[in-house]
Every structure is written in structure tokens, then in C-alpha cells.
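What follows is calculated from the coordinates using simple rules that are stated; it is not laboratory data. Keep in mind it's a predicted model, so treat the numbers as computed, not measured. Cβ atoms are built from the backbone, for glycine too; each structure is taken alone.
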Structure 1
Amino acid sequence: MLLAIWSPILHLQAQGNSPTVGATNEVAALQAAADQGDAVAEYRLGRHYFARTGSLPNYPKAIEYFQKAAAQGNAEAEIMLGAAYGQGRGVPRNLANAVAWYRKAADQGNALAEYSMGNFYSSGRGVTNDMAQAIQWWKKAADQKQADAEAALGELYLSPSPQHGNAYVNYSEAVQYLRRGAEHGSVAAMNNLGVACEGGYGVAADFKEAAKWYRMAAELGDPDGQGNLGMVYFMGKGVPIDLVEAYKWFKLSAMGNGKFGNWGLAQYAEHPDFLTPDQIATAEKWVRAFRPTSAAGNL
């Protein structure tokens with residue numbers, strides 16, 4: 001089955017509940033507090049300008065307020081400056097500066113920043129590639145129940161990599177971190193826990209358990225989980241063979257660029273007798289109506 005391949009990313013969302021600022025009076029209240037040097041208000045005002053709804057972002061204004069908040073040690077503002085430098089929003093793209101700002105937040109114990117530092121070191125973006133450093137930062141974040149870090153560690157221990165071979169493969173560690181990541185809402189961890197259950201990696205092989213985890217990831221909108229769920233319905237592994245169900249999940253996976261999704265749809269194209277036109281129409285209607293569920297509703 002397909003692993004949810006983790007890849008380093010620069011996060012544009014700060015840890016915790018991201019403030020949505022819209023009402024004019026709320027913006028005015030934040031402005032008044034920010035003018036008095038309130039770091040949280042400065043950060044929230046920066047977020048307003050960075051990703052405001054109803055109008056275009058004002059990146060220079062956002063950077064101004066993030067810098068003011070960061071100067072007072074606000075870790076979330078430091079993360080947003082790191083993201084801005086990583087993406088080139090409001091400032092010239094500069095990975096070294098991105099790393100420096102994330103490091104400031106990570107040194108304060110911010111879990112999202114710690115996870116991101118692990119990403120930098122594992123990918124060698126903005127720093128020299130160093131898996132020992134990556135693991136150290138991911139474990140710091142995982143100790144704070146940061147789901148993406150738990151998922152990253154789980155995948156590292158689950159699957160060989162072109163760069164490192166089997167050097168980090170440790171199935172018992174993989175399952176431990178994947179379970180934690182899944183419990184904390186990571187769809188990548190859910191999908192990869194399904195891979196572990198299907199393949200018997202660190203646990204007894206259990207196709208029904210694998211299908212359960214694939215479904216959790218799929219219903220949350222994960223293209224890899226959707227592709228894997230389509231595959232188990234197509235093959236009848238842990239669930240009865242159901243070519244209509246398989247088609248639904250393959251189609252959703254393909255829409256999200258999932259590899260198994262495209263493979264699955266190709267099977268139906270090669271074998272038009274798999275489904276009747278009515279069955280395809282029903283499945284397509286279901287796909288159009290699909291909306292991902294929330295993690296809290298699945299766990």
C-alpha cells in the first residue's frame with residue numbers, strides 16, 4: 001500500500017487556534033492595543049493583514065506587526081516571520097532567515113517551530129542536512145504531542161528511504177509514533193498506521209484494522225488514505241469487494257493527486273464492464289457531495 005509520503009514544508013499557520021479578524025471594530029480594538037505595545041495584539045493584527053478575508057493581503061503591514069511582536073519574544077510572530085521568509089511574502093525569500101526565525105521560536109519551546117526545525121534539517125533546506133538534528137527536533141515537538149512530528153518520526157522508522165536505506169527503520173518505534181500521531185489528528189499517521197497493519201510492520205497483520213485507519217484518513221480528506229481505501233475495496237482486503245466504493249475513493253484520491261487514485265481510475269477505463277453507467281453516475285454524485293469530516297469526529 002501507499003505510504004503517506006511526508007515531505008518538509010514551511011508552515012504558514014501558527015500553533016494553536018489562528019485568529020480570524022474581520023469586524024471593523026475588532027480590528028480597531030487590536031490596533032489600539034497594538035499601539036500600546038501589546039505583543040499579542042501586534043501578532044493578531046499581523047495575521048489580519050497577512051491573510052485577511054474580503055480583500056487582498058497587505059504583506060508589508062503584516063511584516064511590520066510581526067516584527068514588533070517578535071521583538072517582544074512572541075513565538076507565534078517569529079514563526080510567521082519564518083514562514084514569510086520561506087515563502088517570500090512581504091520580504092525577499094531567504095531560507096537562512098526563515099530558519100533563524102523558526103529557531104527563535106523553537107528555542108522558546110514552541111512545538112510547531114520544533115517540528116519545522118526537524119523539517120529543515122531532514123531536507124537540508126536552509127541548513128546542512130543532518131538527520132540526527134532532525135530527529136532531535138521532531139522528538140522535542142512529539143514530546144509536546146505535536147501530531148505532525150509524531151507522524152514524521154513514525155514514517156522515518158517505518159519505511160526505508162533512498163537517502164538512508166534501512167538505517168532508521170524500527171517498526172516498534174514506528175507504530176508507537178504513528179499511533180500517537182493518529183490519536184492527535186494526523187491523517188498521514190492514520191494512513192501509515194494502516195500501512196503498518198496491512199503489512200504486519202511492528203504489529204500483527206490485520207487487514208480490517210488497516211481498512212479502519214485508511215478510512216479515518218480518507219474521510220478526513222487525505223488523498224493517500226483515499227487511494228489506499230479504494231485499493232482495499234478493489235481487492236477485498238479487510239472489506240468485501242465493492243467496485244462502486246472503490247471507484248468513489250479512487251476518484252477522490254485522483255482529484256487530490258493521489259497515486260493510487262489515478263491507478264485505480266485507469267483500471268475502470270481499461271475495463272468499462274466493471275460498472276454500469278448508472279453506478280458511475282451515482283458514484284460521481286457522491287464524490288461531488290463529499291466533504292471531509294473533522295479529526296475530532298473520527299477519533
Structure 2
Amino acid sequence: MTFPHERASWQRRRLEVDSHIDTVQRVLVMGEDLAKRWDVGHVDIPRLHEGGTHAPFFAPWVPVYFPGSEAVRRTPDLRDAMQSLFDTHKDQIEHATTAADIERIVKTGKIAAFLTVEGGHTIDDDLRVLRMYYQLGIRSMTLTHSRNNNWVDSSTDEPAHNGLTDFGKEVVREMNRLGMIVDVSLEGTLFSQPLMGGYANVDDDVSEVPGGTYRGVAPRSFDAKLGQWSIWWMDSRMPRAPMDPPVRGSFQNGVGTFYADDTENGKPIRIRFIWSQITPTSCHWEQAYSPDGGKTWETNWIQDLKRVQ
């Protein structure tokens with residue numbers, strides 16, 4: 001159990017990011033002032049502070065049924081609504097476009113607001129529109145929403161492009177060139193096979209990604225003397241390479257925490273796995289890297305798993 005004073009102390013030591021908030025529509029359509037407390041909507045500034053969230057990603061979301069040119073027109077309307085909020089409450093919230101911005105703004109006690117476009121249909125198949133969004137201070141884009149668009153498949157629609165079209169690959173390359181976050185979520189299937197009376201198991205993880213099928217295998221073993229699990233990993237990108245160094249750890253109070261030391265691009269990194277929100281039918285997993293021996297962490301992979309059989 002974490003007591004309130006302990007949670008507050010923990011939050012002061014960390015920079016908390018919420019990577020997707022659908023509140024911009026309420027600012028534009030309903031004229032809500034997010035400096036006030038509301039009983040509706042995802043967030044407002046008072047609740048962000050109380051929840052310890054320093055850097056929310058606000059999403060100017062345009063429904064997929066808006067045709068291309070209308071989606072392009074709607075996005076600047078949403079961006080302008082957020083600018084009105086920034087201008088009116090300069091002492092409470094500020095627009096951030098870089099990680100350095102976020103750190104600087106948070107140190108002043110203000111909310112650092114990041115902007116992300118939800119759905120690639122909003123660029124109307126035009127890289128010039130993407131570049132315009134970047135000039136407006138938007139630094140992230142979800143490639144697709146609940147339906148396919150003309151250049152990328154949605155995981156909640158019937159596949160039409162086998163992931164990305166050639167133009168879709170151009171979009172990703174241009175986002176990388178500009179320095180925009182490519183925001184994607186993927187569906188996959190994980191098969192888990194218990195072995196050796198429960199002292200070992202193997203996961204077979206199959207995910208459909210824009211470049212094709214991605215497959216990973218995770219053998220695990222349990223050391224009864226140490227009360228500790230070891231987890232190895234290998235995947236289809238480099239099937240003949242040696243397995244990664246194992247992460248090792250255990251479960252305490254329903255949360256499993258595992259660590260390993262490895263290298264990334266020739267530099268030492270520390271790796272952390274966390275298993276949480278564990279029920280008989282579901283669980284949450286995330287991976288994070290630390291370049292400074294565990295002082296700071298960057299989460300780079302999240303999975304929410306649900307048992308289907």
C-alpha cells in the first residue's frame with residue numbers, strides 16, 4: 001500500500017506524462033475553461049496538479065467521418081482553442097514542443113502541454129499539411145484512428161494495405177525527419193505454455209506491425225531458492241542472434257519488477273519490466289530503459305493483455 005504522503009513524495013521525484021487526453025473538443029465546442037475544476041471531461045488544470053501529471057498530451061481529435069479537407073480545417077480550429085487556453089492562463093499552463101521545454105516548464109510549477117494529432121486522415125494525404133502541423137507546434141501524430149485511411153490500416157478495421165502503403169512509409173519518414181512522435185498501437189496474440197510443473201514457461205508473442213508480422217519468444221525460469229524469475233527474449237528481427245541478457249526479479253504485493261543491464265547502440269543501459277494490474281483474465285506490462293543507471297526511466301513499450309481462452 002502507498003500512503004498519500006508517500007505518493008506525493010514519489011510524484012515530486014518523477015516527471016509524470018499522460019500520453020493521450022481527449023479534452024480539446026470541450027475547450028473548442030463547449031468553451032470550457034480548463035483552469036476551473038469540472039465534474040465532466042478527462043482533465044482540468046486543478047485535477048492535473050492533484051493527480052501529479054506534469055506533461056499531458058492534448059489530442060486535437062477529428063472524427064474519421066470528416067472528409068479530408070474538412071479534417072484539415074478542423075485541426076487548426078482545435079489548435080487555436082488550445083492557444084487561447086495558453087494565452088489566458090500563462091501562469092498555469094504552457095505549450096511544450098521538446099523534452100527540454102517540458103523540464104523547464106515543470107520546474108516553474110506549470111503544466112507542460114504537448115499537442116498530438118489523432119488520426120492521419122487529418123493530413124488529407126498531403127505531406128505539406130503534416131509540415132504545417134509541425135509549424136503549429138504539434139509534435140506527435142497517431143497514424144490512424146478507428147478506421148483505415150488511404151495509407152495505413154487500423155487495428156479496428158479490416159486490413160486493406162497490409163500495414164502501410166508506400167505513401168504511408170513516406171509519412172513515417174517525414175515525421176522522423178521533422179522530429180515528430182509516430183504514435184501507434186498494435187494488436188497481437190500471446191501464447192503461453194507452462195513447463196516443468198510451473199517452474200518454467202515460454203511465451204510466443206505474435207504482432208502485426210506495419211512492416212509485417214513481428215514475433216518474439218520469451219523463455220522464463222523460476223529459481224525456488226531465490227524466489228526469483230529470469231526472463232530471456234529473442235525476436236524475429238534477429239532470429240540467429242544470442243538471446244538478450246535476462247531480466248531478473250520477483251512479484252511483491254501483486255506487482256512484478258525485473259531488471260537487467262544491457263547495451264543499446266554501444267552504450268550501457270538498464271532495462272526494467274513491470275507486470276501490474278494482474279487479474280485472473282488480464283494484466284498490464286511495460287518496458288523502460290534507463291541510460292543513467294536507474295536515475296531516470298523512459299517507457300518505450302506497453303502491453304495490455306486479456307485472456308481469450
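Structure notes:
- Structure from which -7500 was derived, helix-only ellipticity at 222 nm (-39500 (n - 2.57) for each DSSP H run of 4 or more, over all residues; to 500), options 1, 2: 2
- When mean projected area of the Cα convex hull in nm² is calculated for each of 1, 2, the greatest value falls to 2.
- Structures 1, 2, by mean count of other Cβ atoms within 10 Å over residues 194-201: label with the highest value: 1
- Structures 1, 2 were shown, and relative contact order in percent (Cα under 8 Å, 6 or more apart) at 11 was computed from 1.
- Origin of the derived value 13.0 (mean count of other Cβ atoms within 10 Å over residues 34-41; candidates 1, 2): 2
- For distance in nm of label points 7 Å out along Cα→Cβ at positions 66 and 202 computed as 4.9, the structure of 1, 2 it came from: 2
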